[in-house]
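Following this line, the structures themselves.
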Structure P
Amino acid sequence: MKKTVIGIDVSKEKLDFCLRNEKNVLREIIVKNTISAIKASLKRLLKEYELTDLLLCAEYTGQYIYPLCCACEELSIDLWMENPEQIKLHSGVQRGKNDKLDARKIADYALRYQDKVKLFSLPEKTIATLKQLLCERSMYLSDKGKYNGQLTDQKRFMSKEDYTKKSKRLKRQIKELDASIAEIEQEIERLIKSDKMLSRQQELLLSVDGVGEQTAIKMIVETNAFRDFDNGRQFCCHAGVAPFKFDSGTSIHSRNKVSHRADKCMKSLLHMAALSVATRKKDGELREYYNRKVAEGKNKMSVLNAVRAKLVLRMFAVIKFNNFYKQNYTFSLA
C-alpha cells in the first residue's frame, strides 16, 4: 500500500494537486497543464518522497489528461485513471464544488480504495493516432449531415434565388468535407496496413458476418487492440448491450434493461451491424435466430440487442483463437 497519494483534478489550463497520507492533507498545489510544468512539479516532489511510496490518481477527462500521462510515463510514476462516476458514487454527499475540493475528494478515494487500483499507460502511438482520426472523421460526418439537412429541409421555405446562393455555398462546404473524410480514411487504411498485428485483427473481424470496416476499426481502437478487455462480456457492458436486472423488495420488479452508461458511438455501430445482419434478405445464422425469436413473441429490440451481443462475442472469439469465423461451426472432440 502506498504511503502517500496525490489526488489530481484535471482541467484544460491547470491541475490541482492534493497530497495526503492516512492522517491528513500534506500539501495542495496548482500546476499548469503542460508536460514541462507537470514534470517539474513531480521532480520536486520526488526529492521529498520515495517513488515507490507515491500513487497519483485522477479522473479520466478525455484529452486534457494527455500531458499528465506523458509526464508520469517519462518519470515512471504510478498513475491511476479512474471513472469520474466511480469517484462521485463513493464520495458521499457533497455540498459545494470547486477544483480544490475535487482534488481532495480524489485523494480520499485513492487512499481508501488502493486495492482496486488499475494503473494507466498510454496506448501505442498507432492506436492513439487512429483514435484521433476516428474522432476527427466523426466530427466531419456530423457537420456534413447538418449541411445536407439544410439543403433538403429549407428548399420550400425560402425564395429560389436565396436558396440557389445558399445551396452553392453548402455544396462547396460538403465537397471540402468529403475530401477531408476521404483523406482520413486513406490515412487510417495506411496505418492499419503498416502494423502487422492490427492488419491481422482487422481481417479476422471482417470475417464475422455483419461486421464492416468501420465497426472493425472502432473495435480495435476501443479495446486497445483487444488488450483492455478480458472477454466479450466485459465489452458488452462497456458498449451498453448487456441487460441488467432492476429488483428491490417486493414492489419493484422491472424487466431487464441495458444501462445508459455506455459508449454510445460503439453501441450505434453495433446496432447498425446487428440490424443489417438480422433483417437482410440473405439467409444467415443471425437472421434465422432473429426471425425465430420474434416468431416466439419476443420484443424485436430485445432480440436485436441479443444479436449485438452475439456479434461482440464472435469478434472476441476470432481474435482469441486467431482464426477466421466459420458459419455453422460444430465442435468435435475427435
Structure Q
Amino acid sequence: MKVGVIGVGRVGAACALSLVTRGSAREVVLVDLNRARAKAVATDLRYGAPVCPEVAIRDGDYADLAGATIVMITAGLNEKGGGATNRGDSTGRLKLLDTNVGVYRDMIPKIVAAAPDAVLLIVTDPPDPLADLTRELAGHDRVLSTGTYLDSLRFRVHLAERLGVSASSIEALVVGEHGTSEVLLWSSARVNGVPIVDAIPAGNSFDAFRQSVERDVRYANITIIEGNDASQFGIGIVSTRIAEAVLRDERIVLPVGAYNAKYGVTLSLPCVIGRSGPGTILEPAMSTDERQAFEHSAEVLRAAGERTTQASVLQHAGGHASR
C-alpha cells in the first residue's frame, strides 16, 4: 500500500510522521518543490523507522506517485503565512483561498497524470472549496477533504476535559465548513448516551458551558499557532486515520468533507469512507437553529466556490489575482 504526501512543510511532515509511527502504509513518498527538504524529512524519519512497523519512506517527484492508493495534499499557503489568525475576522481560512487556487491548478494535473486511480485527500486550507476545485481538475469524484473531522475531535476533547471523562466516551459532531461557519451539533452530543445538558456538573450554567466550549473549539487552531506557529500534529493524525480507512477499505463513517449534490458543494457530514474514497453521506438530525446554521455554512462554501471559479478565470487570462 502506497501513500503520497504533497508538500512537506509543518503539516506534511506531521502527516508523514503519523503514517510511519502508525504503520499505515508499506510505502510513503514525499514530494515538495524543495526536493532537499523532502529528502531531509524522509531521511530523518528513516532513522527512526526501524522501531516502527515496516515502511519504506523516500522523497520523490510526481512520477514517483505511480501506484499510490491515496495522495495527501498539504501544499499551499498556511494560516500564519496568509494572515488567517484573527479571531475577529469571519473570513477565517477562506482568506487563503485565492492564493491556494493557483497552487492547486498547478499541482493537481501532475498528481492525476502520475496516479490516475488514487484517492485525493485535501488537507490544505481551506480544504472544502479546494476539494471542489480538485474534483473539477481531476475529473473524478475520488476526492475528500479532511473537513470537520479534527473539529469534531476538538469538540469531544473540550467536552471531556470539562466533564472529567475520557474523550472516547463522548459522541459529538461538527458539520459544515472547516472554518468559521462550522456548526457544533449540541442537540446530539452525548456522554455514552447521556445528553450533555444532563451531564454538566450541578450549579453550572449550560449557556456559559456551551460558550466556553465553542470558543475553544472554534479558535483551537489560532491558539496553537500563537504558541507553535502551526497547527500540525492533530491534522497529521487525522489525515492518516482517513488514509487508513481508504487503504483498508474500512467503510468507517467519519465527519469529513465530500461533495454533496443536495447542497452543490463539498462540506462535512458523516460519510462512509472506503477504497474509492467517499461513499454514502449520512445527515444527522439537527435542531432548528442548527439546521439554519448548517444551511448558512453551505451558502458560505457555495460563495467560496464562486470565488474559486473567478480566480481560475483570471489565471487563465494571465492575471495574478491569486498571487
Structure R
Amino acid sequence: MSGDFVWRDGGRTVVFRDGGLDAAAGLLAEHGMEPFDLLTTERHVAGARRLASAAAAVHDVATGGVPEAAAALLGSVGAPNLVALGGGRTIDVAKAIASVTGAGVAAIPTTMSGAEMTGIHRLPAGAEGMARALVRPDLVIADPAAMTSAPEPELRASSMNALAHGADSLYTPFANPVSRMTALHGAELIAAALDEGPASRDRAALALGSILCGYAIDSGAFALHHVVCQTLVRVCGSPHAGTNAAILPRAMAFMAPRAPDELKSLATAIGAAPESIEARILSLGGNPPGLGDLGADRSKLPEAIEAMLLRPELSFTPEAPTRSDLEQLIEAAW
C-alpha cells in the first residue's frame, strides 16, 4: 500500500494521511477552512482536543435521525465552515445543515461510512424547502487509523457498508468507466485487508478501499441494496452498518443473474467465483447477525417494503424487484 497522498477532485480535496486527525487543525487552516464550528460527539471530541480548541464552537450531535439532529443544531451553528468529526451520521448532519446555510464542510471520518465522499444526505426536518442544494464536503481528512479503529465485529460491518457502496454502484444507469474502476479497486482492497488478521492488517488499504467505493457511489449512484438498507434502518430501526452487512450478501446473490458481467467483475475483485459471491461476502463480514438479532422491528416490515417500492432509485436496478422479490431477499437476511 502506498503512503499518504492529496487528491484534488474538482472542488474537493482529499488528504489521506497517517496521523491526519492529529494534524487536522493545521490542515484546515492550510485549506482555508477557518473559522469553523466543530460537529462531533462526546466520545470523539475526547481524542481531538487540539482540534476542539481551534474551533469557534463545538456542537454535540444528538442521537437519532439526521433530519432531527440537523434541525436541532441549525440555529446554533454560526461559523462559515463546519467540520464534522465522526461517523456517517455526524458527517451527514453537517452536510444537511450546510445545504441550508451555505457553509463549507470538512469531514474527518472515524468509520468507513463513505459519507465524506458523497453528496448524498437527508435534509433538516422542517427546513426542506430552505435547502439550496445537496452538499459534498470540500475537504476530507482521511486518517486510516481513525477510520479503522472500531473493534473487529463493528469494523467488519462498517467494511461491508463500504463494500456495498462500490457493489451497488456497478449496475446503475449512471455507472461509468471511472466509477466502475474505483468500485472494483476499492472492493479488492477491502477484501484483501479483511483476509488479514487484525494485528497485521493493512489498515491504510482498508481505509483507501472505503474512500474509493464512496467515490464510486457518489458518481454512479445506487440501486437495490441501498434502497433496501436505508429503508430498513429508517422504518424498522436496525443499525446502519449491521443492516448493510446482513443485506449485502443476499442482494449480490439476487443481482448476479440480473447484472452478470458486473457481478462477475465484483466476484473477481473480492477473490470469489460468481456462484460463491454470497458466501464470500458473508465471510468477509464475519458471518454477521441477521436483521432480527440486530433488533429490526418485523411488525413494520410491510410498511418498509411499501416505502421501498415507492423509491425512484429502485428503478435503477436491472429488472427492478417486485414486492415478492423484496420480501424474499429480506427474509433471507432475517
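Quick note: the coordinates plus some simple rules give every number you see, no bench work behind them. Everything quoted here is computed from the prediction, not taken from an experiment. Cβ atoms are built from the backbone, for glycine too; each structure is taken alone.
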Identity of the structure behind 0.50 (criterion: FRET efficiency 1/(1 + (r/R0)^6) of positions 84 and 300 (r between Cβ atoms, R0 = 35 Å, to 0.05), calculated), options P, Q, R: P
Origin of the value 0.8, where distance in nm of label points 7 Å out along Cα→Cβ at positions 76 and 308 was derived from one of P, Q, R: Q
With distance in nm of label points 7 Å out along Cα→Cβ at positions 212 and 276 derived as 0.4, matching label from P, Q, R: P
Structures P, Q, R, by distance in nm of label points 7 Å out along Cα→Cβ at positions 60 and 92: label with the highest value: Q
